[in-house]
Structure 1
Amino acid sequence: MWESSNQTFCSDESASNIVMRRSEDSGKTWGEPVVVIGSDEGVGEGEHAERHTWSIFDSVNEKVFLFTNRNVNGPTGCDCGVAYKTSADGGDTWGDLIDLDEGDVYGMGLAHGITHHTTGRMVGCMRKICRNSCPPDYASRSFYSDDGSTWVSSDFLHPGTTECSLVELSDGRLYLNSRPYKGWDGELNRRLVSYSDDVGESWGDVMVEESLIDYGFADQGGMASDGPGGRLAFVHPYSEERMNMTFYRGGMDEEGVVRWDNETTEVIYGGESEYSDVAFLGGEAGGIGVLFERDAYDKISFKVIEW
């Protein structure tokens, strides 16, 4: 899934569609692009929405939840309300667009959420604003559902936590990893992390992750785990600019703290690179799939990394 626009310059203010391509062989081949949510869907006549997108796969019921903002395109304004579609056949067909109550879920997500192995709860994370014309109030929080119908959110984390990813650790706790941004008053140029002991209902103090350099201008940082297996993967541009898409391996130490191994990092792409996502692949291929933008948003690439 990705955001697609036919405008020459695509920004957070640009009208856009949500587009899908599917692979059934662990990324070796891909189907043709299909528009899943159009920029004019669910808005007023003649209006178009700027669409960010993020997803959660409900592994209990084998259903895909695809979320988007319903923000109407325009020079100003900020409506970060959330709507979603579902697919029960792996993306072949999709249901109608369903609006969520803004009192329960409000903000913008990126990449993907998770289904918690023990409880079956679906959890994702988002930032407080969805476009640059919103008031500059940057913070992260999680949102979750136990039944796929009712969705609620945690409190927002410390200001400056903004775009984020989360994973399940091998002991069942959740780990949230965030891009540092305006409003953060601690050590600079490092990723910001927090832990949850109650599957996303609340979060501990936000801490600096010394092993992960982030100059704030990079991206949200894609992250994944294999849950009970204990392996963690993280990918983002390692640079003061959007360059050098880099893959990190991590795990949890004996004290329950996530550690990232800087000695085994891999540069996936040394040129200009932007937003990304990462997933542990199943089937015979195995490995870890990394999907990322590159070359000034002109291309989207996929690469499989061996552990």
Structure 2
Amino acid sequence: YESGGNGLGRTFPHRVSGDSTSGITSSYYWALLTSPFGSEVLSEFARHTIVGEQLGQRGVTDLLCVGFSSTDYVGHSFGPHSHEVMDMTVRMDRILAEFFAFIDTTVGLNNCLIVLTSDHGVTPIPEYILKQNEHASAGRVMERPLKEFCTRALTSVFGSPSQSSWVDAVVSGNVYLNREALREKQLPLETAARTVADSLATMEAVAAAFTRSEMMTAPHSSLQARMNKSFHTSRSGDVFFALKPFYIAAYSETGTTHGEPYDYDAHVPVIFVGNGLKAGTYSSEASPADIAATLSSLVGIEFPAGREGRVLAEGMQVR
């Protein structure tokens, strides 16, 4: 159930060589990305950026954002309980320690504000959960069968459209209905969406399903309130659904993913280090969306025009 693609295999430790034995190919770089060495390369690149652009050395405030995506690729491929994620975490700790030591020598950590966060958590690989307890509630729902299920639900009630399919796509909890099919059948969007949502709600793996119009009203449950945080009025689907805990909607039969409205997917660290802060661990609700507003307040600049978060004032020293 682990991915092990690009020549990495499923046995730890791994040789990062890619699928080819005749030389460096694109699969080598994908394998490099899916390993701690991808983070090492990125850290080195960030150091060269600091030196080349003289960041923090020109008498002005600079912002450097570094996204260590190798942790994401390792988590997707091998799951959070794997040797690979443990190895990645230990090595990432060392990489950051060396990076901060470089910044201290080059700029001085006393002149810096450091923020560490993540954009999401991760669901344990369902097959791993079932291996530990065969009676556990967990599973993998493939997106292609989900699309076929939604199509059958509409066809059973309204028949098949002649020129197109009922469903354009099912992606990450979103069902996008085909407007051409709706016009051909002279079927209101809300009627079709209601049919799909009601059908999805009967699936063992589905916790809840709502139409677009329902998602744009006040939530009627804590689950819908959580789902609302991932709903986009112009980009999300005509039907929006969530799976039950420890189920994933997947496009692959191996590895894992994220995106469900549960703590293991949604809870991430938000860590600030630097001057102007009150040391401590805070239990008040916070979000990565609060970072921009908090940094703006600490640095003394205007808030970004599109900011959504709040200033985390409880962690700031009174000026």
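With distance in nm of label points 7 Å out along Cα→Cβ at positions 116 and 284 coming out at 3.7, pick the structure among 1, 2 it was computed from.
On the way: 1: 3.7; 2: 2.3.
This figure was derived from 1.
Work out relative contact order in percent (Cα under 8 Å, 6 or more apart) for each of structures 1, 2, then name the structure with the largest result. Kindly include the intermediate steps, with their values, before the conclusion.
On the way: 1: 10; 2: 18.
Comparing 1, 2 by relative contact order in percent (Cα under 8 Å, 6 or more apart), the maximum is at 2.
State the single structure among 1, 2 that was used to calculate helix-only ellipticity at 222 nm (-39500 (n - 2.57) for each DSSP H run of 4 or more, over all residues; to 500), giving 0.
Values: 1: 0; 2: -12000.
The correct label is 1.
Cα Rg over 2.2 N^0.38 Å, for residues 4-147 alone was computed and gave 1.31; which structure, 1, 2, did it come from? Walk me through the numbers before you get to the answer.
Numbers: 1: 1.06; 2: 1.31.
Label of the originating structure: 2.
Please state which of the structures 1, 2 yields 0.15 when FRET efficiency 1/(1 + (r/R0)^6) of positions 188 and 276 (r between Cβ atoms, R0 = 41 Å, to 0.05) is computed from it. Walk me through the numbers before you get to the answer.
Numbers: 1: 1.00; 2: 0.15.
It must be structure 2, since only it matches.
One of 1, 2 was used to calculate semi-axes √(5λ) of the Cα gyration tensor in Å, giving 40, 28, 19; which?
It must be structure 2, since only it matches.
Readers should treat all values here as calculations from the given coordinates under stated rules, not as data from a laboratory. Here the structure is a predicted model, which means the values were calculated and not measured. Cβ atoms are built from the backbone, for glycine too; each structure is taken alone.
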